[in-house]
Structure 1
């Protein structure tokens, strides 16, 4: 059974339009696009070997915190992000 990753650092890779974290040499990402004050989350990916460790949640939380700080509206085109926002009321005000 996998355990949550507490010491994992999420990086904001602006050039690639994603938030990312590397664990055990494997890259997990939350991709987004920016347009007209909107941050559209398009895809969240965690390799099979890293699933169940809470990495997708860390990526999405980092992305949503960035959107809050930058006063961006969020469009959850990715089903994981949509479900995450639905379950976490503190981020629902970001929806446009």
Structure 2
């Protein structure tokens, strides 16, 4: 896995999409599911010998978590903007 074939690209894109979806939920802790799962999966892969180099493990873990946390941040910002728009609509209706 992660030889960066076509299927790997779709898997990565799917996980980033799922991460964004979880990040846009009202409870911000949903956004921790995918990064925690990714960290556990990478650690198990290292312990089982599927990842041979500790440095490769560290680099991939950091890069993966950076992408996942960026998706979380974008999702939270999107939710915040959505809530602000709703408040503006509510204030506009109150003024009439």
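Between structures 1, 2, the greatest calculated value of distance in nm of label points 7 Å out along Cα→Cβ at positions 27 and 75 is seen in 1. Once relative contact order in percent (Cα under 8 Å, 6 or more apart) is computed for every structure in 1, 2, the highest value turns out to be that of 2.
Among candidates 1, 2, the computation of P(r) over Cα pairs in 5 Å bins from 0, in percent that gave 3, 14, 27, 25, 18, 9, 4, 1, 0 used structure 1. Out of 1, 2, choose the structure whose coordinates give helix-only ellipticity at 222 nm (-39500 (n - 2.57) for each DSSP H run of 4 or more, over all residues; to 500) equal to -27500 when calculated. Source structure for this number: 2.
Just so you know, all these numbers are worked out from the coordinates, no wet-lab data involved. This one's a predicted model, so the numbers in the text were calculated from it and none came from an experiment. Cβ atoms are built from the backbone, for glycine too; each structure is taken alone.
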